[in-house]
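Novice: Following this line, the structures themselves.
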Structure 1
Amino acid sequence: MSLKWYGKQVKEEVRRKCARNLRDTCLFLEGHIKKSFGKSPSAPGEPPGVISGTLKRSITNEVEGLTGRVGTNVEYGKYLELGTEHIAPRPFLRPALESNRTKIKEMMCRP
């Protein structure tokens, strides 16, 4: 009797599927965040309203290996998300993550 080890192939297949699931999940979150933007002016605690559309258009995702990021590089995005001493928060990133926690787990655990 002999055994054949497929560890390397199995490891690569798992890595490939995890990367695919991560890309799909990041795209899903990006879309959810963009859909959450409302009309301007927005109420404190609600996602930002759209005035020029710059922030909404800047929402993107990036996947490197098994690390995924969804967010914006627009400077004022962090001020809207977290608020300042003069502006109440209008979060759009964290609520998307929290409200989709179950869906994210399902997507990441797909075979």
Structure 2
Amino acid sequence: MIIKSKDKHGNQIEFNPKGRGARYTVNGLKKKGVTTIIGERFGKGALMWWSENCVYEAIKQLMKHNKKPVDEIQQFEDDLKYRVKQIKESAMHIGTNMHSLAEDYILGKEN
């Protein structure tokens, strides 16, 4: 289903939520989506940070809803962020080692 509307300047805007690639057109011209523009401008790191932060915020809101004390919520968040950092660092080291092994294999090096 394509959603059609006009903006305040009379431009015809079409949005195809199930489309791949260019999901937006303005007056028939393909346009980039907001996420694509943000990713190009700030790099994927900004979107990854935002996405990860959404998880932390959801957990905090759930704990608040369940009437957990503020200090318990903060300690849980701190512990969670620390554990996530450890997991990322471990994965980074594994990835680095795998890249080195693949490079050595391609170059015919033996260890």
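FYI, it's all coordinate maths here, none of it is from the lab. A quick note: this is a predicted structure, and the numbers were derived from the prediction, not measured. Cβ atoms are built from the backbone, for glycine too; each structure is taken alone.
Novice: Have a look at 1, 2 and say which one yields 13.1 for mean count of other Cβ atoms within 10 Å over residues 56-63, as calculated.
Specialist: For mean count of other Cβ atoms within 10 Å over residues 56-63, the value 13.1 is produced by structure 2.
Novice: While we're on this one: Using mean count of other Cβ atoms within 10 Å over residues 48-55, single out the structure from 1, 2 with the greatest value.
Specialist: 1
Novice: For which of 1, 2 does FRET efficiency 1/(1 + (r/R0)^6) of positions 16 and 96 (r between Cβ atoms, R0 = 35 Å, to 0.05), calculated from the coordinates, equal 0.30?
Specialist: Computing FRET efficiency 1/(1 + (r/R0)^6) of positions 16 and 96 (r between Cβ atoms, R0 = 35 Å, to 0.05) on every structure in 1, 2 gives 0.30 only for 2.
Novice: One of 1, 2 was used to calculate helix-only ellipticity at 222 nm (-39500 (n - 2.57) for each DSSP H run of 4 or more, over all residues; to 500), giving -21500; which?
Specialist: Source structure for this number: 2.
Novice: Give the label, chosen from 1, 2, of the structure having the highest value of relative contact order in percent (Cα under 8 Å, 6 or more apart).
Specialist: With respect to relative contact order in percent (Cα under 8 Å, 6 or more apart), the highest-scoring structure among 1, 2 is 1.
Novice: Supply the structure label, taken from 1, 2, corresponding to distance in nm of label points 7 Å out along Cα→Cβ at positions 8 and 40 with the calculated value 2.5.
Specialist: Corresponding structure: 2.
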